[in-house]
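Every number in this text was worked out from the coordinates using simple rules, so none of it is lab data. Treat the numbers as computed from the prediction; the structure is a model and nothing was measured. Cβ atoms are built from the backbone, for glycine too; each structure is taken alone.
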Structure P
Amino acid sequence: MSGPPNKPVLVQWILDTRSWFPSAAKTRDLEVHASRPLSLLTPTERASVLKYFHVRDAKMALASALLKRYAIARLACVSWSSVPVGFTRDQRTTKPIWRDPSTGAQPVSFNVSHQAGIVALVAVADYPSPGRAEGVQVGVDIVCTSERRERDQELIRKEGWGNFVDMHADVFAMGETSYLKYQVLSAVPGLVPRDDPQTPPTPEQVADGKLRAFYALWGLREAYVKLTGEALLAEWLGELEFRYFRPSRPTPGWDVPAVETKEGEDEGEDAQVLRKFEIRFRGKRVEDVNMCLRSLGSDYMVATAVRTPEDPSVGLEWNLGAYEILALDYLLGFAESAV
């Protein structure tokens with residue numbers, strides 16, 4: 001956690017479900033193998049976990065439920081069992097929020113994302129505004145470049161890169177689709193991975209490089225949109241544009257922290273953490289959103305966005321550092337002691 005006592009607290013946490021309950025081949029097997037974490041949820045929460053056909057999706061749903069409960073219980077200093085009572089949805093955006101049942105206040109602003117076995121949460125607590133958490137907006141999105149690689153590569157072989165991009169044009173700005181289709185290779189040095197610099201890259205390597213840029217854009221846009229509380233069907237999606245974007249470079253391994261660029265230094269082509277983005281909304285530069293894109297191993301990137309509308313300088317000064325990877329046993333121990 002970052003922030004001194006009695007000051008806004010920003011947390012960024014991850015749960016890695018990929019190795020959870022290896023004996024659970026089907027979702028219904030979780031009722032036996034994951035009985036301990038499931039017992040910490042309400043019947044409604046358990047049902048929302050066990051409704052998934054694929055066990056991998058059910059595990060992420062379980063992690064999401066646990067992580068949200070943990071964030072509220074710890075940051076709002078309430079008992080584990082009292083957390084579900086306060087969960088509701090924002091009337092304007094329908095975004096999930098938590099309100100203290102006794103005061104109606106929203107002391108913690110949070111957002112969750114999950115992809116390919118990884119669940120990420122960003123939250124801010126103790127923000128000093130009249131509505132407290134209403135004064136801060138957060139968004140997070142995690143993407144995995146390899147989860148659909150075979151499908152993506154096959155589509156590109158059959159339809160071409162331009163058509164692949166056009167399939168998603170309804171959620172991108174026109175400038176972004178043009179950049180992806182015609183400029184990204186020349187604009188981002190070293191984008192294409194190559195085994196031998198002296199040998200021309202294969203079509204698959206070229207596609208991998210382009211796909212990494214595609215998923216970086218997807219994550220950045222999704223984090224921004226989730227910050228606003230809207231969804232990917234928002235009418236203004238085409239008016240939001242990330243210009244000259246690029247992906248963060250992979251780290252050597254999942255457990256190898258991304259190398260941070262030192263303050264004042266340029267974010268070079270090998271930067272594993274990116275914080276400088278040109279964001280335009282309806283042609284006007286967005287100056288009040290703090291964003292970060294960081295690599296987690298070779299396949300994952302996580303995009304984080306925060307904004308404090310009442311005083312943008314506060315959110316812009318927050319350090320969106322590395323995510324803390326939490327262990328399931330630690331989370332369960334906390335929950336069982338905070339009932």
Structure Q
Amino acid sequence: MENRHLLASDNASGVHPQVLAKLAEVNQGHVPGYGDDEVTQRALALFRDHFGAGSETLLLFNGTAANVLALKGMVHSHETVYCCEEAHLQVDECGAPEHYIGCKLSPVPGLRGKLTLAKIEQLLAADRGVVHRSQPRVISLAQATERGSVYSLAELQAIVAFAREHELLVHMDGARLANAAVALNVGFHELCAGVDVLSFGGTKNGLMMAEALVVLNPELQRAYPYIRKQGMQLASKQRFLAAQFLAYFEDDLWRTNAANANAMAARLAEGLAAIPGVTLTAPVEINMVFAQLPTDWIEPLQQLTPFLVWPGETHSEVRLVTSFDTRPGDIDLFIEAVRPLSER
């Protein structure tokens with residue numbers, strides 16, 4: 001197989017060697033199933049170290065399940081989840097929240113992927129207490145967002161304060177939480193202060209197929225083990241999910257991986273910005289670069305690496321995503337492919 005490092009998505013990357021080694025290490029003998037094993041208990045203790053002694057973590061297979069099951073424990077079918085109109089929850093879950101929970105997603109106009117509280121406040125005023133309308137219950141935000149932006153700690157605190165004032169719960173989609181934590185130079189606990197339930201991602205940052213649902217609000221915790229089982233996400237051989245998180249947290253591998261992905265995106269943005277005809281359309285905060293390219297450049301560049309053409313009126317804004325294993329040479333190769341296009 002050709003050793004290609006693509007810029008299409010951090011889902012295209014492989015598995016970090018330390019994760020594979022940890023999987024091999026725990027693949028010895030027989031242990032109790034469904035999480036009643038020593039490996040899983042060690043992993044859950046590490047989650048408590050990062051998120052607080054009062055948190056409860058459930059290990060899952062994928063991010064869609066993490067988001068949907070998180071909301072399943074927060075809303076009833078007659079209630080509403082407010083999320084950004086560009087949120088993965090709204091655009092890329094194939095209607096899973098609505099189908100599985102029966103609740104309503106209310107997309108809110110955002111700014112570079114971030115929620116606007118003023119709009120939520122307008123919706124609250126129009127909907128709350130009106131029997132004909134779904135009732136407000138949850139604000140769901142992504143950290144980092146689908147647009148590659150990162151909420152500052154002050155912005156997060158403002159959302160949490162708003163939610164408390166209006167008797168709402170807060171869900172965080174943390175598929176790229178590690179990248180956001182590196183960008184802000186903070187730990188997970190600080191980054192999630194006031195959040196009720198977190199979807200914690202690992203697959204995009206070097207794990208094989210491991211995500212987690214972290215319930216930070218003790219009042220919500222009782223039902224989640226049953227929600228996970230009913231949601232078909234209780235792994236029988238759970239040690240193999242847990243082992244991935246052991247490797248992830250040991251020696252701060254999560255931080256090392258995210259730092260490399262972020263740095264490679266910054267290198268890519270710097271190189272593209274120097275090429276005539278390329279316009280960066282957003283600040284680069286994590287491992288995503290958004291840029292406007294001439295339309296006739298896109299096809300030849302996609303021969304080198306697939307990448308997403310962002311939906312919109314221009315049809316020439318693209319998203320390039322770096323990964324934990326992206327190398328400087330991968331970035332330089334792409335830049336060298338772009339430069340001649342500007343000289344034609």
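P, Q: which one has helix-only ellipticity at 222 nm (-39500 (n - 2.57) for each DSSP H run of 4 or more, over all residues; to 500), as calculated, at -12500? Answer for the origin of the read-out: Q.
Assign the value 1.5, calculated as distance in nm of label points 7 Å out along Cα→Cβ at positions 13 and 181, to the correct structure from P, Q. The read-out was computed on structure Q.
For mean count of other Cβ atoms within 10 Å over residues 237-244, the calculated result is 23.1, so let me know which of P, Q that is. Of the structures listed, the value fits Q. Tell me which of P, Q gives 18 when you compute relative contact order in percent (Cα under 8 Å, 6 or more apart). Here the read-out was taken from P.
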